[in-house]
Each structure stands twice: as C-alpha cells, then as structure tokens.
1. Can you spot which of 1, 2 the value 12.2 was calculated from, given it is mean projected area of the Cα convex hull in nm²?
2. Work out the source of -6000 here, i.e. which of 1, 2 gives that when helix-only ellipticity at 222 nm (-39500 (n - 2.57) for each DSSP H run of 4 or more, over all residues; to 500) is computed.
3. Work out distance in nm of label points 7 Å out along Cα→Cβ at positions 115 and 203 for each of structures 1, 2, then name the structure with the largest result.
4. In terms of relative contact order in percent (Cα under 8 Å, 6 or more apart), which of structures 1, 2 is highest?
5. Determine which structure produced the value 18.0 for mean count of other Cβ atoms within 10 Å over residues 195-202, calculated from the coordinates; the candidates are 1, 2.
6. Assuming 1.9 is distance in nm of label points 7 Å out along Cα→Cβ at positions 35 and 179 as calculated from a single structure, say which of 1, 2 it is.
Structure 1
Amino acid sequence: MDIYCLASSSSGNAFVIKNSDTNLLLEAGLEYKELVHKLNHIGIRLSQVKAVAISHEHGDHAKAAVRLSKLMPVIGSYLTLSAIRNLESRYPLNEWQKAIIGSFRLTPFYVDHDVIGACGYIIEDLPAKEKLLFITDTKLVRYDFSKTRFDYVMIECNHVYDYAIKDKFLRRKAITHMSLDATKEALSKMNLSKTKAIYLIHLSDTNSDEERMIREVRELTGRPTYACLKDGGCHG
C-alpha cells in the first residue's frame, strides 16, 4: 500500500491510497482544479481514481465532493452524504458496513466530532493483506483497537493543547479535534507491533508543533512517524 498526502491542515485535506490496481481518494477538501493538479503531480489522472471516501461534510474534507460525484462514487455515512446537496453518485454506508472498492475493503466507524455521522475508516489492501487505520476530526478514539494490528495509522494530531487553549476563538477546535496528548493516548492503547508507519494528519495551521509532535509520537511508539504537510507531502 502506498500513501500520498495531497494536502493536510485545517485549510484542506486530501490523501491517496494506492495499491497494485486501485487508487482511492480519502477526503476531498480542496478546490476541484487544485485536487486534479495535485493528483497529476503524483502521476495519477482523475479518471484512474476509483472512488472518494470522506469523513464528514465540512468543507476542508468535502469541498470537491459534489464535482467528484459526477465522475465517481462518494463514500461516507448516510448522515454525511445526506448533508451534502447535489451529490450524483453516492455510496452511503452504515457503521461497520463493509464496502469493496477495487481491491480495497473499507469499513467505517463513527468518531466524536461536532457533526453527527462523522467517521473514520479501516482500509484493507486485500492483495497485500495490509490494514490502514484512518481517523481524523474527533476529540478521542472511542473504540478499542488493541486487538487489531495495523500496518499503517493515519491519525489526527491537530494541536498542542496549551497553545490552543490560550486562544479563546480556537477553544472549540481544542475540544473537537485531537491534541497531541489525545493522539498519544490513543496510540498507546493500540497494537502497533507490525505498524510500518504512523502519519500525523490535520495539523492546525497555528497551534501545532510539527517537530515536537513527530518526536513525541516516535518516542512513544518506536515507529517511523511522519507529519502530513499543508501543501502536500510528508515530513519526518
């Protein structure tokens, strides 16, 4: 499984998960033309993307969803897809309902955000027998994943709590997005024995500390750790 970050921040999020025969887009939080440009930059044409899975309806995760729905299925919870008007090709899922997209299998699970129906995904690369945990825009990880061994983890690490809490305007984000401490707590409860890489996603534009986040998560887990960057790519 190959993982590409096209954009990751409070301004917009989009990722590509790729295996031997399937390209899957995770999140569509960019303007359509920018998304196409970034896909082309990594050598993928939009026509080669099988589907897009979104976590919830906020613009930084679903901005291009309506335009993309003219070309491919948009996957999400029933509540999320109902909240986005004018979607053409829809693939609504119940929690824990499995969906086969090419040679990937997706399983959504609910997360605790400020909209109902927001979800994360377990994504399985069936030919490679690899598993990815994708979780963002939540204040915590509500489920016990200690019995599932993930090859890759993409997890929100939005802010350093001390930074965000000082700014009154940003306190809402501080309680609806995972802080560094919350991310570390969630990871400490997971079985990371076969994890090849941890990707920290959705870093705040103003209240994150990229180097500290990478360092502390790497020290905690002993696993290669990368921060997904606002304009695409990863650092770590």
Structure 2
Amino acid sequence: MGQAIGQILSFAVGVAISPVPIIGVVLMLATPRARANGIAFLLGWVGGLALLGAIVLLVSSGADASRSGGPADWVSVLKLVLGALLLLLAVHQWRGRPHGDDAKLPGWMKTIDRFGAGKAMGMGALLAAVNPKNGAMTIGAAAAIAQTGIGAGGQAGALAVFVVVATLGVAAPVAIYFALGERSTRILGELKDWMARNNAAIMAVLVLVIGAKLLGDGITGLAS
C-alpha cells in the first residue's frame, strides 16, 4: 500500500489546495447556518471524492489496470488524456486570470447565504467530484492506485488516505471556525480574500504541474 500512497499524494495535495471550494466553505461559515452547512459541505466533499474514486477502482479492477508490475496500456493512455486536459485548463486559467483586484467569483457564491444543509452537501459533492480539475485528479489518483496491483483492502486504504489529505483544505476553515468561534472571522476573511485574488494563478500553476506529471507517467508507462 505504501507504493500506492506515494503515487497519490501529489494528486491529493492538488485537490486539497483548490481555492474555489475553500472560498465557498469560508462564505458558508459566515452565514446564520454556519455550523450545519459547514459540516454538510464537508460530508458532501468526502462523499464525492470517495464515490468517484471507488467507481474508478471498481472499473479498473475489472479491466486489469496492472500488467507485469506496471500500468496497463489503457491506464497510461488515460493518464495522457488527463494530463493533456489539465495542461489546457492551466492555459485557460492563466489567460483568464484577473488583473489587479478585479477577481470574479462563481455566481452560486452570491446565493450561499440561502443554502440549507442539503444544498451545502450537494455543492460539496459537486466541487469534489464533478469539478473538472478535482475530478481529473481524483480519477488520476484512483488509476494510480489500481495500477499498483495491490489487493482490494490496500486499494481501499490508499483511497482513504487520498480522501483525508484531499479534504484538509476545506476542513481547515471549518476547524478554525469551531475552535475560535467569532474570533475566526478576521482569519477566515483574510484567507478568502487572498484565495479570491490568487485563484487563477494558483490553479494554473497547480494543474500545470499535475498535468505534466500525468503526461510523464503516461509516456513512461507506454514506453516500458
């Protein structure tokens, strides 16, 4: 399982430091339903990551993801496709980055004060599994686990580690809120503003690095 964990850590960190979900949960913590919505968002986030990862592992187990101690050709091709998509996303993010303080946030954030627990949970799941960047990284992580050829228990353990690490980014504001109460307002506000200003740049660099890694892994797998 150690090899699988080593394969997925970079993907997990990439998901963990996604600015938009972190901004979203910080905004939820400033609403009257902060406690319920913050926890619901976390549950949806964890559920989305775990469900998508489990689906990829189940599909991979039936498609022989491991071959002679290395990845099967289809896994390498999948990594090439995901890597190319992430590189295109990096270019899009960099070209669309705001100049100065003109940072635009998604429209759904304007209605976040009207969210109930169910909608907060659903948004957490969507941002974890359906968001193109996080979805691609989760698929890449699950494929990397499958290609090691370890048993079902080891795969489940490695996926659990991925989910835990990938959740640290959105869990941190919730932990700060529950630990500090009203004193967390300034800290979380500054975090939100910094993330909003640098969202595009963070995303561009992040997906560029992960995309390059996936391309390199895919090329290495096909060449071996």
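1. Numbers: 1: 11.3; 2: 12.2.
Label of the source structure: 2.
2. It must be structure 1, since only it matches.
3. 1
4. Between 1, 2, the highest calculated value is found for 2.
5. Going through each structure in turn, the value belongs to 2.
6. Working: 1: 3.3; 2: 1.9.
Derived from the structure labelled 2.
All of the numbers you see were taken from the coordinates with simple rules; none came from a lab. Quick caveat: nothing in here was measured; it's all calculated off a predicted structure. Cβ atoms are built from the backbone, for glycine too; each structure is taken alone.
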